[in-house]
Every structure is written in structure tokens, then in C-alpha cells.
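We did not get these values from a lab; they are worked out from the coordinates using the rules stated. No experiment lies behind these values; they were computed from the predicted model shown. Cβ atoms are built from the backbone, for glycine too; each structure is taken alone.
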Structure 1
Amino acid sequence: MDQGHLAVRLAAAIDRYSGRPATRVRVGDGWRTRTYGQLGADIRALAARLVAHGVRAGDRVAIFSGNRPEWTVADFASLWIRAVVVPIYPTSTPEQIRHILADSGAVLAFVEHPEAYARLASVRSDLPDLREVVLFDGDAEGAVRLDALLGEPVRDGATAEVAERLTAARAGDTASIIYTSGTTGEPRGATLTHRGFTFQCDALDAFFTLTPDDHSLCFLPLSHALERAWTFYVLGHGCLNTYTDARKVAEMLVLAKPTLLVSVPRLYEKVVSTARAKVAGNPTKQRIFEWALRVGGQCQRAYRKGKEPAVYWKAQLPLADKLVLSSVRRAMGGPKTVMACGGAPLRPEVEEFFSACGMQISPGYGLTEASPLVSFNCPTAFKVGTAGRVVQGGELRIGPDSEIWYRGPNVMTGYWNQPDATAEAVDAEGWLHTGDVGFVDTDGFLVITDRIKDIIVTSGGKNIAPAPIEGLLLTDPLFEQAVLLGDNRPYLTLLVSPSMPHLEDLAAQLQVKFADRRELLSHPQILEEMRRRVAALTSRLAHHEQIRDLRVMLEEFTQDNGLLTPTLKVRRREVEKRFAQLIEDMYARVNEFRGRDHEGRAG
């Protein structure tokens, strides 16, 4: 059998690790665990039923669910029979569901529960290709329960056909069509092959050593290429995968104590801001905290260079670890074999914070169209502030306007049903034009600057990358989100969404009284303090990068209200649209003051 096919690899892992735990979920105060042998039995049983229900090789099968073991069972059962899996984010609206199912021509959909099915059912009349819906939980008219499907007798010849399809499977088969969530525009389906995923697994094996004793916390959406590809890697090595979602990640890190973790920057940034907030307002605790980080940082920087720390620093490390550093490791669930980060650039100060605490983050870079891995840091090839070196077997090129181009076996075969969009994204020589801006430094490490489409061009012709400035502002735990504005405007302004716990602490320090959240967010003293902090953080930036004014957004940023992508990135265009009047009022106000100032000086 072709070892470049995902199902072939999982079949081998099931045989090799049959008695070891494979999947786990929290139920009450305990765990529900299934072994690799049980996982394999579930996958084979479901694969046979899918064949019996007429799912052919090449048919599209959708999965519309949050993270849970059944997601993986449905995924691999479909791949086992050479069907093509189409993930749908659990936060998707009926219109998004309709678009993905109609565009892909999915014939069957796995759906988590009746509430999710209600969204699908509202557009089902627009989906003539969709023949059947299978519910993981609950009952709904027009759908069959998963356990009922598995309880059906196996049709004659179905089991044999499953085995035949797996034997015929090839690495070049299409594994998945993943619709990019994006921060703008309608989702497009990136068509990815089995070889695209297994190529990355082989590349990671050259730098990381996983054993069956390792276990991963699966909390990023499996609908996203990053968590999905990582789960393929984890299960291919006989590791345990614990399923949860982002809302419970802080609690689950402590309970599950994973040795493997793939996350987006937001989790790591929240840990840093929370740790700093705990000592804020107490000068003694702050001094101890900063001293401990300084000691840990000096020691870890020496270790990264393969040297022993100076005796002065090494002698202080045990006390620094006892008082501060060990508490951060406990909050993260203990030591990690791999602690990776993707989805967006990670600020160097966040990397240094965790390094000082004895936890090395391995930032990388990728995108759905590359299945998704392009570059990554690892323990033997690591540089703070970068996205690492290109994956072995892949190539990087910096194109016009500093756009990052990538070529490798994991590049998509194209956008489903969109040949023109495919030709724009992948050129005739196979280079994927990523839309991201960056450069490769003299040591071969990739540095991401921003998205081309996010670059702000002021009316004065100044090009400004917003992400680094926004990242600088987010070093202050008071700011939960920051969105820089100024495209085709004469100067920059800012929208901020504050962290309510930190804001309430600030109100107490300033002795500000308030009746409700809206009053607090509009209080002159609070706004003045925000402006002061923004000015202090950006004081060293160039003149054209200075922020002239800001406004506070009352609405939280969530996936449900459409302001965040499933990987917690801000949907910049949606924010600008949602708060258009607030933005216009802000610019009008600044222009008014500038006009008065000009008149006063002229007089």
C-alpha cells in the first residue's frame, strides 16, 4: 500500500499501538478514553456503512462539528474509502454552510447536534447533491444518528470493498477541500492531497521525536488545516489526543497536562498578560517577577547557544524558578515535548517570556493552501522573532512587493471549481503566491511582516504594516484587541477593545465610579489613560506611524459575531464595516481639532 496516503498510515499505527489510548474527552470529573484498537474498529465499521450508503471514491463528505473523537472517526472513515472530506467550522452561519456544501457538492454531512442541524436544514432545499445527514448526538427529522448508522447490518461485500479501496489508495488522491475562513471575501475551497499532509509529517520527523507516551491537547478547530494536520501527525505516532475547545483551554491544560500543544499566538499572549496582571499594583511582587524573568532569560539564552550560564545567573535560577517561573509551567500543564505556534506572527517578547520560564515555543508559518506548513522553528534550528526555516523539501522565494512565494509537494492542486483564482494563486512554475509580506534573513530564517491586503497606504503615500504596531499595543494587558486604521486617510487612528478585568482594576486605581460597562468605557479619565498608554508604547515609531486618536469598541470580538476568524484573527474588513460610523466620527473630530489649531496659529 502507498505510505503517502493518510489512511494507510493510520492503519499501520492502529496495528502497532492497538492497546494504547488514542482519544480522550472530559466527562464529569473523569475521562472517556478509547484505544487505537477501538478507534480502528469504529473507523472500519463506519467506512463499511458509508460504502453501503452509496458514498463512492471521490465523493465529498462534510463534517460540521466542534472537536470531538467522532470528528476523527468520521474523517478517517471517509478517507479510508477514498472520499474527500470537507470541514465546516462549527460557528458557520446558514449562508456559509450553504455555500460550502453547494460549492463542494457534498453528498453526505456529519453534524454535531440538532442545533447545528437546524442551521443546515434551513438551507437544505438549496443542496440537491446532499443525500444524507448523520448526527453525532441527538435526534432531528431528516437526519440519522451515528449510533443508529453503526447499528445497521453490514451490506454484503461492503467490508471487502473498503479493503479494496484502501489498497487502491494513492498519495496523489485528494484528501480534503478546506474552505479558507479568511479575513475578507467569500471562502474558497483549497484542494489538498494526502501527499501534502504526509509530506509534512515526514518533515517534522526530522526535527521532533514523538513517542506513544506523548499526548496532545486538540483545541484549535479541527476544521482548520493547522489542527487537522497536527492530529494526523499525533495519531500517526501512537500518541493520545485529548479533544476540547478554545473556551476551556486554560482549565484543560491543567487537567490534561499535555506534552504536545499547537496553538495560535492569542493563547500565549493571554498567559503573559494574565501573569503580569497578577503582580500589577504591587511593586514588591513586580520586582520579584521581573528579576525572575531576567534570571531565567539569561540562563535560557546561554542554553540556546549550547553554553552554560554564568555562575552569577545560574546560582539564582532555583529561587527564581520556585518563586515565579514554575507557576507559569504549571499553568501550561507542565513540560512540553513540542509547543508550537501558528496562524499569525508571535511577538518576540512573548517567545522570550516562555523561554525564560523554561518552555520553548516553536513558531512556524503556513496557510491552508500549503496544507498548511511552510516553515517552522525547532530545537536545533531556532531564532526568536522568526517563523523558522522552510520545511525540508520545500522552497521559498521573495517575489515582487516582498511577497512570500512557496513551492513544495504540499501546495494545493487548486481552488475547487475556480480555475481563474487558482491561476492567480499558483503560477505556471508551481509557486504559491501567499499574499504575505516578509523576507528571509542571512541565516535562512523567514520573517513575516504582514498581509499584503492589510498594508495601510495613507493618502500621503506612506506604506504602513499594521500588525507590528498592533502587536506592540497588545503588550499592554489593558488592550484585548487593537485595530489600526488609516488606509487612504492622512494619518493613523485606532480602535481598541479593552480587557474588562484589567479595565475594572484601572477604574479602581483611578477611583472612577461607574454604573455600567458603557459608562466606564466612555469615562474621560479612562479614555485619557488609554491615550497616554498608546502614546507611550508608540513613542519611538516614525512620525507617519504615530496614532492621532482612538475610540473604544463596546462590542466584544468573538467568532459568533463575526469579528474573529476560527483561529482568533481579527476580521479587519468586518470591524471597519461594523464600526464605520464610529470611525467616520473619529476622523471628523480629529480634522475639526486640526482645523481649529490651524486657525489659531494663522490668527
Structure 2
Amino acid sequence: MYKQRLNRLKTAMEKEGMDLYYLNTSDYHMSEYVPEYFKTISYFSGFSGSLATLLVGRDETYIFVDGRYHSQADKECLDNGIRVMKLGKEGVLDPVSFIEKNFKGKTVGLDGKRAGISFTKALRNKGIKILSKDIYSDLIEDRKPLGNDEIMEISEKYAGLSRKKKMEMIDYCLSDRVHVVSNLESIAYLLNLRSNDIIHTPVFLSYLVIMDHDFYLFADVNRFNTDLLLKLYEDGVIIRPYDSYYDFLSSIRNRKIIIDENKVNYETYLKIRGRGNRIYNMRSIIEDMKAIKNPVEQENMRLAHIYDGVAMLRFLMWLESVDKSQISEYDAAQKLDSFRLEYKAKDLSFNSIVAYNENAAQMHYSPSKEKSVMLDNKGILLFDSGGHYDEGTTDVTRTVALGEVDDEVKKYFTLVLKSMFNLSEVKFLKGMNGNQLDILARKDLWEIGIDYRCGTGHGVGYQLAVHESPPNIRWGHTDNGSELCELKPGMICSDEPGVYLEGKFGIRCENMVLCVKDELNEYGQFLRFDTLTMVPFDLNLIDKDYLDERSIEIINRYHKKVYETLLPYLNQDEAEYLRRVTREL
């Protein structure tokens, strides 16, 4: 099936004189998670992960994936005749370098509305000819339509700041500059609006142009009810048709224009360059405002994690009580989702990852009804999941024993747990970033020659995307440099080191942490993290031989806090279970 689809794409390429066609996993807004409508890499290759680059040549097809998806891409793409290019492995070139080496002087086709500015600029700088044209849409059968659910408003009770106040703050910062915003989470945040265009990410397709104190929102006006339209009008939001965005950009002349080249597409750049405009590439100030949760958002997020802790505890109780050999990964995922959705959650924050033993070595494995293995009363189960609540968004990972496990599993679990707390318990000076702190979560693993091929932590949105920039904790460097972003009070990040041994098992421990102020003295302002997640870890997987006294004290203190925090929300049986699983080491 996938080979046939690729052959049809190659035929279209030949008609247009293209030697290579570029597809990415993004949409028109350079989103990480996208509407089903934009899942074209999945359609042509079978790869279901959230990040990849597909290069379709006349003869061969290549898919480029980072360390999170090495194993997954092998399983999903190799049988389809696609070469898996494992980024981070020795000798594997990034897509731009690969194209320069193998297709210099050739024509590369792409859809400019979905291609990033830095990628296309890099190709042009290498002398690669680019032909911007969508040749794939007409080839996709039964394509799912774009979302058209109603666009809703979230109240100041949950947002903490009114839409008008946020707009005034942004307008003040911009002065006489024009700001073009394509990022869907930023638009939803600024205007206190939400919808369902992307599964588990409550945003809506739109663009925003802020110019001369006016806020032009390009969206489908039919998706707003009359009362909300009136409110938006009163607050100074001018709604224009979604499809009129590019024509509007073409009318802008002789202005200073701010864009984030990592967040807007190449077509946007083509429309605003020239005509006397000066373009400034910088991160949107909306991104920074969104990342620093205001006091109302912070308190709400604490409550959301308490609700999440109750749901997770009920899942753990259920898992302990059943015969695991009668349950599949998919069954367990469905049950986990139901505990959240039947309690307080409005939606999941992403598709739940429930992976047994070797499947957990695929970092983003997600079981389906058709492709799911049965569990057993032995081995380990990893589950990474989260929810959207009125009070905020959660993301938590636990790895638990389903029965007997060997000493190797306990060793790695203990070191991963220790690594997670090494980071969450740090006290650090203001001005530090995730690139500087990342080693705290890796040092114990590095000492035994183990690493994990992904970042340690990502920012988390507030009723928005579960992955939110700019906060980012990792030792390597990304295209947008978010790991160099200063960690500031109010920022919320994940803390999730792991061990992934292909063909054997995967282990991950993840809590959410809130950056807060600590002491101020002659050396400066110190910061620390407050842990938000309130879910116990499996004490049966801990081998105390790998823990020092400080680590044991930290684990005991965390479990004491979990017990005291969740207790008021539990019935007698749940309270007794929680007391047992949070006992002191």
C-alpha cells in the first residue's frame, strides 16, 4: 500500500521536474502535533511518530528520525522500502547536509506553507533549487477534513489574566513594529480561546497579525457564537477569513516585522520580504509570557496534578488487583484513560503510552487495538499519560513491576529514579538554563555508560500543548535553541530521564516541576523546583544498594508529601492502598 502511494507521488514529481520531494510532520503553523488532515508522512510511509522528515527521491525514499523514534521507524518503515536515517548515529547526515551531498544542482520540491524558513534558507544557501508546490494533496484518498468545532472562551478564573490585559501588554512591547504570529498555542493563549482542531491539543487553525494597535485574527468566523464575537470586537480583535492571511501579508510595506522563523512557514516569509520591510527573527514575546505561568495558573496547575494523582492511583490499584495475563497493553491504556476522564479530566493531553517490557524501549510507543501485546504477571509496564483539566495540563510517567523482575531491571530503575530526583531537588542561581542543568539527570547513568537519546525535560502548556517551548532541558542543541532559554520562576517543565535497551525493556520516571524562587543573598537569587506530580513510584523496583542516604531521604519525603496531599480526596480503601505504597524505604 505505502509503496504504491510513494510511486504515485514519484510520478507527480516527474511531471513537475522535481528530483526530490520534501515532506515534514508539521502543518501550516509549524506545529508539533497536527490535525489528521496534515499527517501526510504517515499516509505515504506508515510512520506514526510526531516528528520526522521524509525525502522522496526518484529511486529511493528516506525517513530521518531522532533517537526517540529509531526503533519505531525501523518497525514501521523498513518493510515499505524506506531507508531509516537515524539522526544522532555516527555518520548520519541531517536532511540539509544529505540533500547537499546527494542532490546538489537538483530540484527539491516542497509545500511552502508547511516548510520551515530555516530549512529552505539552508537549502538555498547550499545552491539547491527549490520548487514550492503542493503535489501530494490530490493523491490522498479519504482525507480527513479540517476541524470546525466551535471556538470557546476560557474564563479569567482559569486564565488568570483577561484577554484585554494580555493584548495591552503585548501591544506595549511591540511599539511601532508589526508582529506576525502563526503558532496556534500562542494565539489561543493570548486570546483566551480554545477548540479541538488537533487531537488532545485544544487549539484552532488561525493566524494573528498585530499592527498599529490592531489585532487581526485570521480564522473561520462561523465557529464563534454571537456573544463571543461581540466580546472579541469590544476587546479590539478584528476577525478576517483564514484564507485571506497571505493576501493581507502582501499588503504590508515599509514596516519592521517580527517573526519567529521556527514558528512560521516559508510562504509567510516570501509574502513579507522585500517591499521595504525589515524582518526581525526573534522568539515571540507571547511565547515567553505563555511559558511563565501567572499565580492563578500556578495554583490551578497544583490542583490539576492532585486530580491527576487520584486518577493515577485508582489505575495503580486496579492494575495490582487483576490477572495481568488476561489484559493487553491496549486494554490497560483504555482503563488508564477512563480513570482520568471519569474523574475530572476534560480530555487526554496526548495518546497514552502503555508499553510492556521491550515495547517500552520505543520511547513514543502507543498500543492500538490491532497491534498490542498481552501483559503477564511478571516483567515491567511503562505508562506515560496526562490529561487536560479546567485547572491545567498534566504529563506523568511511571514504570511498575507486574510481578517478578530481575536485578538488572531494579538497578536501572533505581538509577533512573535517582537521576530524576537529582534534577528536581537542585538549587541553582538565577540565569541558568536547561542546557546547564541537564547533566544532573544524566550523570549517574553516564557513569555506567548509559544515555537516553532525547531531552530530559520540556515545557508544558496550560490547557494547551503538552510540549511547550521555550523551556527545554537537554545537553545537546536544537534548531531553535530553546535549551538555552533561562529558567524563570513560573515555568513548568517535565523531568523524565530514562533507560531504553532495545529488545529488552524501557524505563522512565517523570514528574512535572515548577520553577520557584528560593533564597536571595550576596551571591544572587537562588531558584529551585517544586514538584507538582503527586503519584507514587513502585517501591518494589528499588534496589537500595544504588542509593545513598540523601536519595533515600528524598524518596521518602516525596512519598510522604504524596500521601498527605492525596489523602483528603480518597475513600478508605484508596487511603489504605496509598499508605502502603508510600511507606518509607
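Output the label of whichever structure in 1, 2 has the greatest value of FRET efficiency 1/(1 + (r/R0)^6) of positions 199 and 231 (r between Cβ atoms, R0 = 25 Å, to 0.05).
Sorting by FRET efficiency 1/(1 + (r/R0)^6) of positions 199 and 231 (r between Cβ atoms, R0 = 25 Å, to 0.05) in descending order puts 1 first.
Assuming -12500 is helix-only ellipticity at 222 nm (-39500 (n - 2.57) for each DSSP H run of 4 or more, over all residues; to 500) as calculated from a single structure, say which of 1, 2 it is.
Going through each structure in turn, the value belongs to 1.
Ranked on distance in nm of label points 7 Å out along Cα→Cβ at positions 31 and 111, which label among 1, 2 comes first with the largest value?
The structure with the largest value is 1.
With distance in nm of label points 7 Å out along Cα→Cβ at positions 335 and 551 computed per structure, which member of 1, 2 shows the largest figure?
1
One of 1, 2 was used to compute Kirkwood radius over Cα pairs in Å, for residues 63-286 alone, and the answer was 20.0. Which one was it?
2
As an exercise: semi-axes √(5λ) of the Cα gyration tensor in Å, calculated from one structure in 1, 2, equals 42, 29, 24. Which structure is it?
Structure of origin is 1.
Ranked on FRET efficiency 1/(1 + (r/R0)^6) of positions 7 and 95 (r between Cβ atoms, R0 = 25 Å, to 0.05), which label among 1, 2 comes first with the largest value?
Top value of FRET efficiency 1/(1 + (r/R0)^6) of positions 7 and 95 (r between Cβ atoms, R0 = 25 Å, to 0.05) goes to structure 2.
For structures 1, 2, calculate mean count of other Cβ atoms within 10 Å over residues 135-142 and state which one comes out highest.
Once mean count of other Cβ atoms within 10 Å over residues 135-142 is worked out for each structure, 1 has the highest.
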